[in-house]
1. Suppose FRET efficiency 1/(1 + (r/R0)^6) of positions 30 and 222 (r between Cβ atoms, R0 = 30 Å, to 0.05) works out to 0.25; of 1, 2, which structure was it derived from?
2. Could you tell me which structure in 1, 2 was used to calculate volume of the Cα convex hull per residue in Å³ as 151?
3. For which of the structures 1, 2 does the calculation of relative contact order in percent (Cα under 8 Å, 6 or more apart) return 16?
4. From which structure (1, 2) was FRET efficiency 1/(1 + (r/R0)^6) of positions 38 and 94 (r between Cβ atoms, R0 = 30 Å, to 0.05) calculated, if the value obtained is 1.00?
Structure 1
Amino acid sequence: MYYIQEADKPNFILNILFNIFNIVKLQNNSIILPIDKKEMSEKKAEKLAKKVNHILTKMHCRKIVLSKKLKNEEQFVNELYSYNCNIVDGKWLFELLSEKILDYIVNKKKLEKQEIQLSILVNDLSEVMLQTIKRLLQQYKKINIVTNHITKFKKIEDKMLEEQGIMIVVNNNKRRSLAKSQLILNVDFPSELINNYNIYEEAIIINIRNNVKIKRKRFNGININNYEIKFEGINQNSYFFEQIEQDNYNRIEKFSKKDLYEAQINQKQPFENMIRQIQKDKVEIKELIANNIKI
């Protein structure tokens with residue numbers, strides 16, 4: 001795992017060296033780029049991405065975390081993707097935190113779980129989301145599963161009714177499925193698909209795996225594509241955080257907390273273990289971001 005960031009305080013000499021030699025600094029498990037506050041040119045993005053890829057290849061590493069500034073450098077990010085870099089973006093953690101996200105909204109908007117209709121839009125059901133749905137079924141009285149794979153999800157519907165006596169609704173009616181849903185947890189529907197549905201105009205939509213734009217003219221709700229967290233614990237065996245303790249400046253602030261936390265999680269462990277770790281680290285939702293509005 002490598003953490004890629006801009007230099008802490010680029011100075012005049014560093015800027016000259018960058019322009020001439022595109023020098024990249026390797027410090028422990030961090031790759032530091034001597035760039036200023038200006039947006040990267042296409043040429044600079046290509047050269048820096050090539051140098052970063054050279055380091056990662058040499059170190060036999062593909063998984064990286066980018067600073068907040070570098071994540072906004074679209075050309076640089078695309079170049080890294082072209083080298084098959086695995087960029088931690090918080091999306092996997094977003095799915096794991098779905099229950100907390102919903103709780104955050106319910107508390108903020110003073111909603112009653114037993115009264116609202118929650119719709120979950122999902123075609124590719126991961127183990128994390130399956131276990132999350134089972135937990136949500138214990139809390140929400142009206143849960144609606146919207147999917148293109150009706151047959152597959154009907155088996156889940158029958159199993160939940162048989163094992164737990166809980167009834168869920170599985171359907172794919174574009175006119176009615178979302179017409180009354182105050183909360184919509186969109187797991188993996190892209191913009192082109194979700195915009196084919198008749199959406200409740202005051203709905204709150206949480207887009208987990210894809211950034212989605214709602215194009216329906218009558219929609220006046222909240223469309224959430226991003227988030228940030230806060231936490232008290234972290235894997236103290238992480239080499240990155242060991243170095244943070246030794247440094248005299250706060251490198252952590254250069255990165256999104258959600259990316260740092262996701263990077264530390266063993267995603268292959270059982271769901272319940274991950275939930276216990278989240279509780280132990282006191283992970284909470286700091287804010288939700290909808291069309292650049294923080295909630």
Structure 2
Amino acid sequence: MSNIVMSDEVVGLDAFRVIRTSGLAAAERAAVDGLIELVDAHEGLRLPLMAEPPGLPPGMQRELFLGYEGETLVGFASLEGEPDAELCGLVHPAYRRRGIGAALLAAARSTGRERGAPGCLVVCDEASPSGPAFAVAAGGQRRFAEYRMLLDVAQFRPPAAPDGLQFRQAGAADLEKLVRVTAAAFGDAEEKVRPLIGRWLEQPTERFYLLALPEEVIGSLRVSFLSAGVYINTFGILPHLQGRGYGRQLLSRTIAALLAEGRTNIYIEVMTANANALALYRACGFREFTTYGFYYLAH
């Protein structure tokens with residue numbers, strides 16, 4: 001942990017500092033979660049930001065930036081991934097327009113340069129009156145956007161299940177099946193996918209489901225259990241079997257399993273330009289909840 005921005009770099013605050021760290025103590029996690037909750041409530045947002053997200057890939061670079069006035073946490077930012085890491089941050093509403101956001105951004109960009117990364121993707125809730133404007137003012141260029149979608153339980157109608165189609169929760173013994181399907185569905189090498197899935201299978205906040213024909217597993221998806229709800233990720237069907245309704249079978253059966261457990265806050269994210277996936281998710285009862293813009297910012 002290190003102090004990397006001193007107080008004289010921030011106008012209007014006498015004792016402001018930014019602390020860079022890769023992990024948080026319990027008290028820091030509580031303070032960060034409290035600040036995120038406060039900002040979300042103040043602006044009616046749902047920022048893609050949390051103190052300790054589950055399901056991080058092994059070896060993923062994650063740097064956190066804590067902005068303090070004295071002992072009070074007034075700003076937070078997270079830089080995750082490589083080479084173009086995703087950067088998201090916030091500032092306490094009572095401490096804005098004092099240069100704190102700029103100081104957090106400067107610290108993150110300095111870290112990116114240390115890594116040798118050419119730039120980062122600044123992630124903003126498009127409903128925010130200040131986030132996208134801040135990214136553009138800093139030199140960011142909008143690259144793409146994603147919807148976060150929330151299940152409308154009243155609109156969920158599971159389709160009839162065809163004979164011979166099997167659905168079940170996966171376990172550690174299914175590692176190679178998950179690796180094969182995920183790698184094929186996303187066009188990745190199995191060697192890249194295997195450690196990711198292996199770690200996720202070990203985490204209590206992560207769960208996989210499988211869809212199979214009698215002769216082979218044809219699809220899988222991952223579910224992450226967070227404090228805000230359940231998130232569906234890593235959803236794929238073998239390429240040669242896509243477009244036959246298997247994706248809807250896997251997704252709808254997963255939703256039904258989660259609803260049977262009493263889990264009603266179910267989320268999924270999709271690029272706004274992905275018309276096929278968007279149509280599928282809407283057909284399963286999901287509705288757009290938040291739009292995130294991704295702004296590329298060179299270091």
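FYI, it's all coordinate maths here, none of it is from the lab. Since the structure is predicted, the reported quantities are computational estimates derived from the model, not experimental observations. Cβ atoms are built from the backbone, for glycine too; each structure is taken alone.
1. 1
2. Only structure 1 yields this read-out.
3. Structure of origin is 1.
4. Only structure 2 yields this read-out.
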